[in-house]
Structure I
Amino acid sequence: MFQELKNQILKEYKKHYPFFQGSWKSFSSKDIRQLIDLIETNQNERVSEKWIYTHLKPEASEKLPRKDMLDIFSKFIGYTDWEEFLFKHQNQSKTIIADNKKKSKKTSTILSITALILIFGIVLYVSMIDKKVKTIEIKNQYTKKPLKTEDFTVYSIKEGKKSPISVNDSKIEVHEKDEKLVIESPYFKKQEVDISQTANEILVKPDDYALVLKTFIESDIKDWETRKETLERILSDNLEVIILFKDDLGAEYLNKKEFKQKLIVPTNETRKMKIINLETNQKQITFIRIRQL
């Protein structure tokens, strides 16, 4: 099944780059980068070059890769996850085997047709259940407005395993057979919900301090005195700030005083910051991780 997944990934890649007519053996470093870019653009997922060299380039694999990576590539070729891919292809194999047995044994025509109809009905029924999805929109609990897609991440929890879900226009599509969802964001409280008890929207509670900080980073507010007083109040004296440089070129560590100086008077550098993680002690912000865009 993993070999079949690799074949399907290659076919999908050729749809985007039809001039490539080779195999995984001839898949170049340029092709690898282009495949990584496709997944990042279409699914907002990150795959490393090393993983592709380790698991996709070789003609045979000694062991099955991690499931979260199998889910990412299953989504890339049009499935919801690795389980759906397995289900569809294993049932195709079962149908082929059933047909071959029918021809070789020349069993009764009536019994063969009945058996095939029964198998088809079961497969169709299970497939319909498997495809039953619901669309859910993520909204701010107070304003009732949809959250910006880039401000939060949604994960499905199935059998204790956590897998990211694609978000489009603040909406997600989930299988009703899934167990739970977890919504994480640097600007909103972490929330876990049971899909079976969820209608067509989920309301998440904002983290007030995080939103204030976000406003200071992105806005052109010139009242530096107000900024100074507010930052002094919401930032812990033991604040730790990590700023990750663009293109993974390193990181910078700042304390409260140094971070305040960057935000009191807004600059172009400040507006290129994006908060990716934030922690509080219920009263003040104690830790911030920022990416430099």
Structure II
Amino acid sequence: MKAGVSLGLAIERVAHDIDAQFDHILALPGDPRRQLYEAMRHAAMAGGKRLRPLLVKATCDLFNIDGRAASRVGVAIECIHVYSLVHDDLPCMDNDDVRRGKPTVHRAFDEATAVLAGDALHTMAFEVLGNEETHQDPFVRVELMLELARAAGASGMAGGQMMDIEAERASFDLATVTRLQQLKTGALFSFCLEAGAIMARVPPEGRTGLRGYARDIGLAFQIADDLLDVEGDAALAGKTLGKDAGAGKETFVSLLGVERAREQAKLLVQQAKDHLHVYGSEADLLRSIADYVVERDR
């Protein structure tokens, strides 16, 4: 996928590729594990924006990383994302019945199967990254696994989810909501932007612009989500809307108001694109993705 490919075509190609890979790695076994694999397929296939694998692919294009390697890292990050959705939807968490326009895993199967499906997707991410098919250099593979573990754990997504649970019992100010979303959403975005640089062996000090881009589009993405939660169409979103307000949680929209939140999202998108000033047309897909995160309708 080279510079100049339209965003729509890029989204279509990445979505097709991710589904094809899941179809392969989640082939149904002919033994009592079958229901587990069916639940994993239900959660992982034929749905979702595939935004995180798209970000991985777009960043890998900056460094001419082999498409197969980029695709495998995209599957790994999608495993983590999907596992988090399966667990978030459980009755002990957000208690949702619909995800991506389909019954949530615990509704389509049962709670125990949903827990196991999430667990198995979580571990599959590291199995994919640890395989030499992802990268021949074992040090690169270790760094990818380390950074994804940090992004998904208590200092990243899981920590943000804990803050999100606490938000139902406390009144968060704007700084705290921002920190929550930087962990819950932004940490995985940051991994997506660093993965390509890691595979290209770019040192940490050379990734500053990519981190800045990830930070800004992560927040813009969440503001757009908060706006959709208030103004969106549940049929397009494929999930229940208005739950944050119902739970009494503070959001960017509740704290800033609709218009200020929308303006802040636009400002963040521009800042994100400004972080790419050292790149030429090879970063156009990343620039288009930045616009997309606030223009989407789901």
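Brief remarks on what is shown
- At a computed 11 (relative contact order in percent (Cα under 8 Å, 6 or more apart)), which of I, II: I
- When FRET efficiency 1/(1 + (r/R0)^6) of positions 174 and 254 (r between Cβ atoms, R0 = 41 Å, to 0.05) is computed for each of I, II, the one that comes out at 0.60 is I.
- When distance in nm of label points 7 Å out along Cα→Cβ at positions 118 and 142 is computed for each of I, II, the largest belongs to: I
- Among I, II, structure where helix-only ellipticity at 222 nm (-39500 (n - 2.57) for each DSSP H run of 4 or more, over all residues; to 500) as derived comes to -14000: I
- Structures I, II were shown, and percent of Cα pairs over 31 Å apart at 48 was computed from I.
Rule-based calculations on the coordinates, nothing more; no lab input. This one's a predicted model, so the numbers in the text were calculated from it and none came from an experiment. Cβ atoms are built from the backbone, for glycine too; each structure is taken alone.
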